[in-house]
Structure P
Amino acid sequence: MTDPLGQSQVIPYLQGLSKLGHSISIISCEKPERKNDQSKIQNILSESGIDWYPVSYTKKPPVLSTIQDIRTIYKLSVRVLKERKIEAVHCRSYIPALVGLRLKKKFGLKFIFDMRGFWADERVEGGLWNLKNPLFKIIFNYFKKKEKHFLAEADSIISLTENAKQEILTWKINSGKPLIIDVIPCCVDLNLFDSNKISADKILSKKTELGLHKSSFILSYVGSIGTWYLGNEMLQFFSRLLIKIPDAKFLFITPESSEVVLKMASGQNIPADSLVILKGARNEMPLLIKCADVSIFFITPTFSKKASSPVKQGEIMSLGIPIICNSKIGDTDKIILESHAGFVLNELNNETFDHTISQLSKLQQLNTHEIRRGAEKFYSLEKGIAAYNEVYKRLEN
């Protein structure tokens, strides 16, 4: 809960569900380096009537530390069950689902498998599990078997994308009952990411502070770099953009160190003064994103990315900023095209980049209100809370 993702993609939903009358207890693993943030999160959750049981996340030794974390979570879960009247266990991804399924079997709880993506495939395709290593091959096969077990035993399944749902429905799952799969993407707080709350003067002031000229074309990227996010390809695109617009700037809003970005940019012969690299707190993000004319993200289009719902997409669209992205990532193609929110590239090469850059004027003429309406349709936090509420109510009945 102390991670940015927990604060954008877990806590707001649970606060909304608490307001609707659900009694919620959270068990989460927290990184030791974020221990100083725990009191702030504790206050936020307490104000919403949510009980929180943080445990320390362990990383070493690999595999054994995860087994220990699972044991710790299970023991704590049993304790919470004895203290409170728990009717359902809502598991976010595969490791918690190991605990949740055991709790269902032993205590008769309803089991919600909120899968978040094809986790085992992500670990392999992201280079974290090398299947040439016999240990990782055993672990991968174990979780692919458990994946079907979770799906078969779940009382409710949550998928981030329709693409992943349709993929799952082609699998042979021996459940003896129809699979109940609800699609709830990574939603965005439309009240926070709202252009109407950001004046032109604030944008100009922020641009001046960042050393961005008010008339310069500004391309932005939001988020981490590496693993899935193709930093080199995005910088390659920007290098082609500089040929047409020499005074263009690339605004990187990222937790990565500036040295990492500058080294990648140097490989594309991009001058350092064409880049602005900074970190942004959550409450600063709307203004920072609004400084850009267009935002870009390229993601490796592997099998597991069928289940991916980029958080950044909803945030950018909610501010009416056009997007350049690549195809075959979750439901991104469908949402971008249906919302008239930007360009979807099928190839990542200079020819495609140059063609896209030649169409930038069309991109900048897209209707910002229509882009915002796309975010409201697909990524509204209120709709996400309502969808989870329907899942909970269905299990109650």
Structure Q
Amino acid sequence: MATTIKELDIADAAARAASSAEAYQARTEDVIGEKLILNMGPSHPATHGVLRLILELDGEEIVKCDPDVGFLHRGDEKIAENMHYNQFVPYTDRLDYLAPLANNVAYACAVEKLMGWELPPRGQAVRVMACELARISAHLLGLGAFAMDVGAMTVFLYTFTEREKIYDLCEQLTGARFTTSYTRVGGQIRDLPDGFVERVEKFMAEFVPALEEVDRLLTRNRIFVDRTRDVGVISREQAIAYGLSGPNLRGSGVDHDLRRAHPYLGYEQYDFDVPVGTVGDSFDRYLVRMEEMRQSVAILRQVIATLPDGPVNIADSKNLLPAKDKVLMSMEELIHHFIIATQGIDAPAGEVYFGAENPKGELGFYICSKGGGVPHRLKIRAPSFVNLSIVSELMPGHMISDVVAILGSLDFVMGECDR
């Protein structure tokens, strides 16, 4: 019996040793072929805001990429359901905060579609001017940051010099440089100030040579081309499948621009080209944005040449605030002002969706109304959020150094992405 127990102990010890050896070998193989998990962001400068990328690396090659968003979520959609339509205008400034003028316009157009309103010609022209200035401003920052991410510091200085001039124009037009809140449902807070058109013309005369200088610095720059060409290629089919919009969609060869496909604000009367790419790489997306700025200048010149006279706001005395001088002199106007300010405009029940061609892509507002001055439900289609959805498929197979180039070429804003 003792011998049998001893034999069993020896066999058990041998089994444990073998098992331990197998486990050790498995652990060793695991260490040798182990993937490295790297957190890029949410405080990395090249993520352009609070974006976190969870990268799985095999050496310097990316095997897997999981974007982690939501760090800047503020509940904009829920906020909109608890305030009057006009009270939400300042919140739209904080979406794509690089183009607040364009955000204001897109939101106001959605509410006006619900109301069945159409702006007078001058009001539409003023909004087109605001949108195209916002497009140039947003593209300038995106371009400058993109170039700096891949090592071109000088371009950043050129682009920010020109953006400063647009900020001066915004200040003259709205009284604010950054968060403008210029648009109101039914029009604008004021007409163009004296001398504004001349200052826009002066800006364009200075901006075009500066843009051509940036073109000479980058487009044939060996380092910039090597860092961007054939990097982050998005095929036409991928771009459509992921719902991309704006320059990221057109960079992949899809000729789709809401200003042309579904004209609004009289865009159909302006002559402009829609640039599209051929390869869909980071370099194509850069070229598309460069050409879009040139086309925005062409649109601005046409707007100025055909700028009509007349009011900038609709003529609906029931749903718009009365003039301040009348409020101060008439009890009826004061009561009307009080009702509009406290209860909001009297919107009908219904559902509408309006999408505008913003610098980052299609900024859409879906409004579900049950009547009254507050929306029952408001949904924001944020182009930055949709455009970032392709990152998890786009990154694998690239090197770590390509991440900053790809992110810069996508040109997103986390305030709009997270909302």
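From which structure (P, Q) was helix-only ellipticity at 222 nm (-39500 (n - 2.57) for each DSSP H run of 4 or more, over all residues; to 500) calculated, if the value obtained is -16500? Checking each candidate, the match is Q.
Given a value of 17.4 for mean count of other Cβ atoms within 10 Å over residues 41-48, point me to the structure among P, Q it was derived from.
Values: P: 14.5; Q: 17.4.
Considering all the candidates, the number was obtained from Q.
As an exercise: mean count of other Cβ atoms within 10 Å over residues 281-288, calculated from one structure in P, Q, equals 14.8. Which structure is it? Structure P accounts for this read-out.
Assuming 0.10 is FRET efficiency 1/(1 + (r/R0)^6) of positions 105 and 369 (r between Cβ atoms, R0 = 35 Å, to 0.05) as calculated from a single structure, say which of P, Q it is. This figure was derived from P.
Looking at Kirkwood radius over Cα pairs in Å, for residues 121-208 alone, point out which structure of P, Q has the largest value. List each step's numbers first, then the result.
Details: P: 16.9; Q: 13.9.
Looking at the calculated values, the largest one is P.
Could you figure out which one of P, Q the value 15 for relative contact order in percent (Cα under 8 Å, 6 or more apart) was computed from? Going label by label, the one that fits is P. Among the shown structures P, Q, from which was the value 1.03 of Cα Rg over 2.2 N^0.38 Å calculated? Source structure for this number: P.
Each reported figure results from applying straightforward, stated rules to the coordinates on display, with no laboratory input. This is a predicted model, so every value here is computed, not measured. Cβ atoms are built from the backbone, for glycine too; each structure is taken alone.
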